[in-house]
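Computed from the coordinates by the stated procedures, all read-outs in this text should not be read as laboratory data. This is a predicted model, so every value here is computed, not measured.
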Structure I
Amino acid sequence: MKVKICGITDLKMAQSAINAGADAIGFVFAESKRQIKITEAKKIIELLPDSVLKIGVFVNETKETLESIYEEVGLTHLQLHGDETPEFCRSLSFPVIKALRVQSEKDVEKIAEYDCDFILVDSPSGKYRGGNGTTFNWDLVKSKKIDNLILAGGLTIENVIPACSVVKPIMVDVSSGVETNGKKDEEKIKSFIKKVKLGGI
């Protein structure tokens, strides 16, 4: 099981997450309390191993902006959390992770419309389009056989194993679940990754 630590804003925490076994690091360029500047993300990414996925999180950006930031910063994937259509996703020149918020069966049916590199299922929107620390009804995606599924939405060390046993994703994406008082917590990151990697899922 792969693990993505999202909302990284400094090199120390990025390196700590990778040393703990993180497979992917997420940088939030959309409006968020974890938002990072392009220049800062570039500095961090330049010092990260090639083997680690570097994922930029965006909401309703233009194609030109997405592709410009992708190239300038050195991302490996564009994660789209807005109202991007299947056609828009297909028009992009780089690997895409389309995030879909799941509240009902109707939301799950939308997954089939997207032929992106990965589909990320997340909880419904709170103040921001992601990273709100809330879960959703995992049973809604239980019966779906989706090879490229990433699970997000309120994951913690306590619930990640039960969540994965239901959803069976190939990767889990955590942000607020490894924070203390709104800041990334090195020990929580280590514990979360260890739980997932040793959880037999």
Structure II
Amino acid sequence: MGRPRKFHDDEVLARATDLFWRDGVDNVSIRDLELALELKAPSIYRRFTSKECLLDECLDRYIALSVGGRIRHLLEAAEQPLDGLREFFTSVLEPHPGETDLRGCLLTNTAGRHMMASSGTRQTIEGGFHTIERAFRCQLERAQQAGHLHDAADPEALAQVLLLSFQGLLVLARSGAADLSRTIDATFDAFIAI
């Protein structure tokens, strides 16, 4: 009988996600994973087959917990749909508790930096972006039904525009660009005028 697992997969995934998110996928080696996970490489490969498979599981977990949690907390719970969207945007301008630097979004960071992404990883990232876009579209439809968005507006097209704006915001915020709150305000002022 083998030794009991030191950590459950959920804790391993949480630690690996944190490492990928903080340092960037391309900067994380198997040795880095060994140290962060307190597991030897053979154990990592036995549990996850490859670094790529581990990354895919981390991305799935991130989409379910981080992206899904933010959608539920900031969008679905918002009384005013456009206010919820604005808060979703402005929330990325604040560092995680206990940190001084902005992490950005694991999906955006990985899509922009991961050189050798497998088709599975690309599909996972794309699925995460679609999750965000769908949530934006639902908020815009709610805003339209409440009379806060013109009847002729196309929520699907506007959700795509918002996703593009959001991805740009994440990149600019992580790079240290200043005064992004004004840009967010201008974006949503334009939406109210539509």
Structure III
Amino acid sequence: MTQPRTRIQQKNITTILDAALEVFSQYGYRGSTLDQIALASGLSKPNLLYYFPSKDAIHIALLSSLMDTWLDPLRAMDSKGDPKQEILSYMHRKLEMSRDYPRESRLFANEIIQGAPRIKETINGELKELVDAKAKVIQNWISEGKIANVNPHHLIFSIWSLTQHYADFDVQVRSVLAGKEDDPYPEAKAYLDLLFTKLLTP
């Protein structure tokens, strides 16, 4: 039987994962090293290796914990709700994630760009199944004439790209808007509300 972790052990694991998230989101998987993660965590490399045997193990632990967070906003789309409001609310949740979890967004984006070698099974399984199920919900709303005739899968892809851009390209967004908007998210929300409202109106 596995012994439960002590409070110190759990604290160290949390510290390591937070440091790794900072390093991976900044340098990508290939550009990151155990030495960088150890330095960022304030722990020695041997201490780090006590908890995680490799850089890959840390990366997988981060991605595994991230997947539920990443899928929850789409899971919350209610087939019994108002179609337009449900889609807009999903977009709002994704935009809020970009604002509140920019490092996680960049970690996920880097993994996908590399071909998703560590989460391909989840992408092909749980994520695809969820997207397909919600696409059917959207298609039913279209068939009932409640929203415009749009491609459900590409609608979801558009929400991903138009919200995650604000996390993955934060430096570019803030540089372009310098002197205009200290916080891009309120205007982004208003713009995306208008865009998707017009798109979804029959």
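Thinking of I, II, III, which structure, once log10 I(q)/I(0) by the Debye sum over Cα atoms at q = 0.09, 0.16 Å⁻¹ is computed, gives back -0.29, -1.00? Spell out each step's value before the answer.
On the way: I: -0.29, -1.00; II: -0.39, -1.02; III: -0.43, -1.08.
Computing log10 I(q)/I(0) by the Debye sum over Cα atoms at q = 0.09, 0.16 Å⁻¹ on every structure in I, II, III gives -0.29, -1.00 only for I.
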A value of -23500 was derived for helix-only ellipticity at 222 nm (-39500 (n - 2.57) for each DSSP H run of 4 or more, over all residues; to 500); which structure in I, II, III was it taken from?
III
